[in-house]
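Laboratory data are not the source of any read-out in this text; all were calculated from the coordinates shown. Note that the structure is predicted; figures quoted are calculated from it, not measured. Cβ atoms are built from the backbone, for glycine too; each structure is taken alone.
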Structure 1
Amino acid sequence: MIDTQATEKSYRYVIGAVCFCIQAIGIGIFVSYGVFFSSLHEEFGWSRTIISGASSLAFFLMGFFAIFVGRLNDRVGPRKLMIVTSCFVGLGFLLMSRLQTSWQLYLFYGIAVGIGFSSIDVISLSTTTRWFVRNRGMVTGMVKVGTGAGQLVVPLIASLLITNYGWRTAYVVIGITGMISLALLGWLLRRDPGQVVESAVDKKDVQSLSLGQAIRTIQFWILCVVNFSVVFCLLIVLVHIVPFAQDLHISSAKAAGVISTIGGVSMVGRFATGIFIDRFDSRKATILCFILLISTLLWLQITNNLWMIYLFAAFYGLAHGGFFTAISPIVAEYFGIRSHGVLFGLIVFSGCLGGSVGPILAGYIFDTTGGYSPAFWLSTLVALTGLGFIIFLKPVKKIKDRSNLDGSSCLPG
């Protein structure tokens with residue numbers, strides 16, 4: 001028994017470190033798309049709507065395939081899934097280096113890269129949730145610090161590669177490095193302690209809801225709406241903040257530094273949110289993040305120079321990191337971990353719907369009006385809607401006996 005517990009405990013450190021690195025590499029690569037934005041516009045003359053559309057398609061497919069990844073992760077574990085999806089990331093980026101037409105942009109980035117990134121959040125966060133019961137919020141926050149590290153480092157690397165070697169070579173370097181790294185990390189993953197040692201985790205999880213039970217609750221659909229509104233706003237910022245900064249006559253390097261600032265500050269937000277969740281709960285953490293997000297979006301309306309946009313990035317980064325830290329623990333808090341992968345995948349998909357609509361809509365608004373102000377006002381309204389929903393979110397009525405675990409009934413309370 002002692003050896004079993006020691007083995008399980010020691011491998012937790014491996015799982016935590018691996019999930020941290022997956023977040024850093026995967027999300028870091030994804031958010032670097034904004035750094036390539038101007039290069040694609042200058043090379044091909046495409047509108048911001050067209051360029052944003054590829055990111056929107058990728059984000060939509062990330063969410064759509066996350067449902068299947070989550071389901072498979074619940075059943076067979078993350079190792080093979082991570083290796084397969086990493087190949088899609090590498091293939092998409094290598095093909096992007098040969099880009100010539102707009103339909104190729106949507107095929108190479110929108111589809112191939114979108115499928116590839118479908119595993120990043122679902123696998124790393126669901127695996128973390130399964131491995132850590134005590135201090136789940138803090139560990140999730142530490143794993144999500146990896147996202148901030150990736151956002152801090154990868155866009156700067158991409159910017160340097162583009163400046164010194166051109167955007168096509170940058171895609172090759174990032175694609176090959178990302179594919180190999182994610183595949184090697186995936187090989188180290190295990191779904192839960194039961195895949196390393198005989199574990200009693202599942203026996204303790206008798207109050208978890210099945211997929212059928214969870215989707216019958218109003219809480220599930222509220223969380224879908226909330227995540228839609230969150231990611232709608234956050235992806236508009238991530239995709240358009242660099243071109244917005246450049247429209248203020250800020251240099252490309254300093255504009256790319258805005259994303260890096262968001263990534264760096266978000267690490268503090270992720271870790272602090274994780275600690276807050278363990279002491280209070282994920283719902284309260286999400287409410288605080290919404291308040292901070294709305295405040296920064298209002299500040300963005302009057303931003304017109306370098307120091308103002310960096311101040312925005314600093315405070316926005318706290319909210320950004322907090323949101324992405326809270327979503328996996330809140331799923332576990334309300335529904336348990338029995339079907340955490342697929343439930344998390346469905347809620348991620350709702351967010352990806354928002355993330356796919358937001359950037360392309362902001363690009364269309366810019367092309368139509370010549371500015372981003374209306375898009376930022378729209379984001380503020382969407383954020384207020386999400387805040388209203390999360391404020392009135394109530395706990396799910398507890399399952400009174402194990403006979404209900406067949407999914408026959410589960411009423412919200």
Structure 2
Amino acid sequence: MKNKFAIKLALKSILGRKMRSLITIGGVTIGIAAIIFLVSLGYGLQKLVINQITTMEALRVIDIFPEKSTVVKLNDESIAKLKNLSHVEDANQLINIAGKIGFGGSVTDTVVYGADNEYLRLSNVKVDRGEKFPAEAKNVAIVNQSVLELLGIKDYQNVLSKVVKLRFIPSKGLLAEENKTDFSNDFEYKVIGVIDDRSTPYLYVPLEDLKALGVINYSQSKVKVDSTSQLASVRKQIENLGLKTVSVSDTVAQIEQIFSVFRIVLGSFGIIAMIVASLGMFNTLTVSLMERTREVGIMKVLGAKKKDVRKVFLAEALILGFTGGISGALVGFIFSNMVNFGLNLLAASSGYDKVDVFYTPPELIGLVVAIALFVGIVTGIYPARRAVKINPLDALRYE
């Protein structure tokens with residue numbers, strides 16, 4: 001018997017019992033839709049959390065620190081070595097020192113970062129008011145709101161272009177041994193930008209300003225690789241130089257592990273619905289076999305082989321499973337997007353940014369359809385085996 005003819009017989013049986021077939025397919029549809037909906041929620045929440053803490057470019061960035069227990073320093077020589085490593089696009093450095101900032105009679109302690117615009121970009125630092133460092137920047141500063149609050153400044157917009165006094169307090173490990181700069185003096189800096197951050201008070205000044213004062217060692221560096229697939233190998237090369245590495249990919253990996261467990265828990269609820277649906281499909285195929293016992297006997301009398309009979313019943317099970325899988329995937333996908341659409345409308349009306357809590361990867365749809373086909377095969381095996389074992393004479397006498 002050709003496969004085409006077996007499918008034709010299976011379709012005839014399914015269409016001949018429309019209500020029963022619709023109920024069976026509906027059960028599979030609900031089970032698959034539940035899996036799609038719940039697992040998509042897990043993927044969507046994972047994507048939402050990851051997008052909140054990082055960007056795709058940040059996944060190609062490695063943070064580098066000097067080891068405290070070694071004599072290896074992070075300086076211009078080290079940066080040159082980092083830039084020469086394979087798969088490294090660029091390396092930018094940061095100087096981190098303590099300082100004091102004064103304005104209008106108020107003085108407060110602060111953290112001073114020496115950096116350039118590329119480092120700010122890789123660190124995802126956003127200047128909410130004003131601008132970043134201009135070309136050949138000198139004696140300009142970008143401060144956060146916490147610094148301004150400690151100085152008693154409430155009008156953040158008008159602080160731009162104001163001059164503040166900075167006093168730097170660098171550690172000896174950052175300075176050249178022969179450095180004789182008097183750090184007891186105050187330096188005047190013009191505020192050109194404000195960062196909307198009320199955490200620890202800090203500010204940014206041009207990297208070259210601190211280097212001009214005799215700072216030769218860096219506190220931190222950021223290395224950007226050309227591909228996320230090369231991140232691990234580049235980190236190993238850097239660590240072989242005696243430096244410590246940290247990457248946001250470590251945090252992302254931990255988040256993915258947590259949400260993988262979360263998705264399994266959510267998916268298990270959909271699996272329960274799928275098990276109930278598979279029992280319904282098994283019952284449908286078993287009842288179909290009992291109703292078609294005479295038909296099976298006639299097929300065997302006419303010369304149908306055991307594999308032909310098996311093929312007809314398995315084809316019926318696969319059609320039921322595939323139809324339910326496709327319809328369930330569509331229902332789950334459409335319903336997930338409808339919820340996303342409703343949440344986005346609510347967010348827009350409340351003045352919030354767009355947020356998608358459901359995300360359905362294409363491979364998830366392929367997986368659940370494969371699951372539906374597998375369930376169809378499993379539930380069709382037993383009725384098919386029973387049909388194969390039917391004696392033709394007993395089947396013809398069956399009422």
Structure 3
Amino acid sequence: MNRPLRIGILHYSCPPIVGGVEEVIRQQASALNHAGHQVSILAGMGGDSSISYQVRIESLLSSQNEQINKIHKKSIKGHHTDLRQPTEMIYELLFDWSSNQDVILAHNVLQMSFNLPLTLALRRLASSKNSPAIVSWAHDSPFFNPSPQGYLNKPPWSVLKRIHPNIYYVTISDSRKRMFEEISPAPWKVIKNGIDPNDLFYLDPKSIKVMEELKLLARDLVVIQPARITPRKDIELSIHIVYGFKKMGLNVLLILTGAYDPHEKRAPAYYRRLKYWINELDLSNNITFLAEYMSEGKEILPPDRSIIRDFYLMADLLLMTSKDEGFGLPLLEAGLLKLPIACSAIPAFKEVGEDVCFFGLDDPPLSISGRIFEYLNHIQTHHMFRRVMSKYIWGVICEKELLPFLEQFTQDRV
């Protein structure tokens with residue numbers, strides 16, 4: 001692609017109006033904007049001035065516009081002539097707005113009965129010579145009701161189930177695809193809704209930057225070890241456990257949050273030994289010392305508590321290989337965040353740990369790797385967490401599904 005796409009998103013309303021589709025639009029727009037594309041929203045209600053992309057509000061597009069609702073009532077009774085004027089006005093609006101778009105993602109407005117002039121105007125735009133590509137992003141339909149209102153099966157309302165040859169059709173799940181195919185036979189594409197963990201967890205912008213650079217979402221397993229670089233933490237065992245995960249074919253990342261212990265004279269030599277094992281086992285892409293991490297922009301990131309918390313939230317496992325501890329505070333932190341735990345069977349950890357994966361310090365590292373993997377496979381919440389991280393994050397959906405789909409029919413426009 002020569003340049004970023006210009007993507008318009010269309011709906012009856014947008015945030016801060018609260019609703020399921022509105023939330024999808026917010027997260028979808030944010031993900032596309034974050035990926036470097038030019039996003040513009042057109043809606044009938046809402047409008048958040050704090051966002052970084054353009055939002056245009058035109059009340060005639062609302063599902064609650066009084067003029068539109070009066071015309072609907074007449075049309076339901078068979079009087080359709082009053083549809084012409086608002087349809088023409090909305091068409092002019094859409095034509096003006098869409099002149100700067102490569103593609104329009106129209107959420108529900110071609111299926112739902114909340115603003116028929118908007119539906120008719122968008123279909124007319126799709127028939128025009130200079131229209132951008134139009135994607136019907138369908139969440140729902142009044143025809144899913146076992147007994148839809150009778151007027152819906154008569155013109156002009158029946159247009160809500162008619163396929164337009166110039167429009168691309170997307171829906172949000174396999175089950176919805178089957179339902180839409182019964183109403184409107186078309187080559188329906190499924191692109192499932194996603195979630196934005198940055199938003200859900202209120203992740204620090206610095207954390208997000210590092211996670212992107214470390215390709216956290218592309219990993220099969222993310223392990224965190226909040227420990228200072230000191231011999232009693234037995235980090236070389238962690239390195240060999242990670243090597244075991246890699247031998248199993250996993251794209252693993254171990255995040256070590258600690259720095260040298262300033263009170264430990266042997267720490268520099270121990271650090272050099274750890275680096276030796278990382279290089280010897282070819283794990284430089286699998287182990288990160290967060291305390292010395294330098295971003296791609298050469299910015300040093302001193303990990304504070306908020307950043308470490310963020311990595312706790314995004315990790316699959318807490319790993320602690322200590323030979324000796326006075327207490328097991330990291331286990332309590334992980335337990336509070338419902339993060340699975342694997343740790344050495346030392347007294348302090350056994351005292352606070354419950355339903356965790358214990359291992360002996362003298363156990364073969366590859367055996368420990370296998371035991372931890374088996375432990376994770378028996379935690380149902382872990383399976384769901386990894387499934388969400390690999391398939392249902394908006395950034396992943398945009399990169400792997402949405403943008404490749406849009407590129408198929410927008411290349412001539414960019």
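Quick look at the values:
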| quantity | calculated |
| --- | --- |
| With FRET efficiency 1/(1 + (r/R0)^6) of positions 128 and 168 (r between Cβ atoms, R0 = 25 Å, to 0.05) derived as 0.10, matching label from 1, 2, 3 | 1 |
| Structure responsible for 25.9, 82, with Rg and Dmax of the Cα atoms in Å, for residues 240-319 alone calculated and labels 1, 2, 3 on offer | 2 |
| Value -12000, calculated as helix-only ellipticity at 222 nm (-39500 (n - 2.57) for each DSSP H run of 4 or more, over all residues; to 500), assigned to which of 1, 2, 3 | 3 |
| Label whose coordinates, when mean count of other Cβ atoms within 10 Å over residues 232-239 is calculated, return 26.5 (choices 1, 2, 3) | 1 |
| Answer label among 1, 2, 3 for the case where Rg and Dmax of the Cα atoms in Å, calculated from the coordinates, equals 34.0, 111 | 2 |
| Structure from which 4.3 was derived, distance in nm of label points 7 Å out along Cα→Cβ at positions 88 and 352, options 1, 2, 3 | 2 |
| Highest-scoring label, criterion being distance in nm of label points 7 Å out along Cα→Cβ at positions 16 and 176, among 1, 2, 3 | 2 |
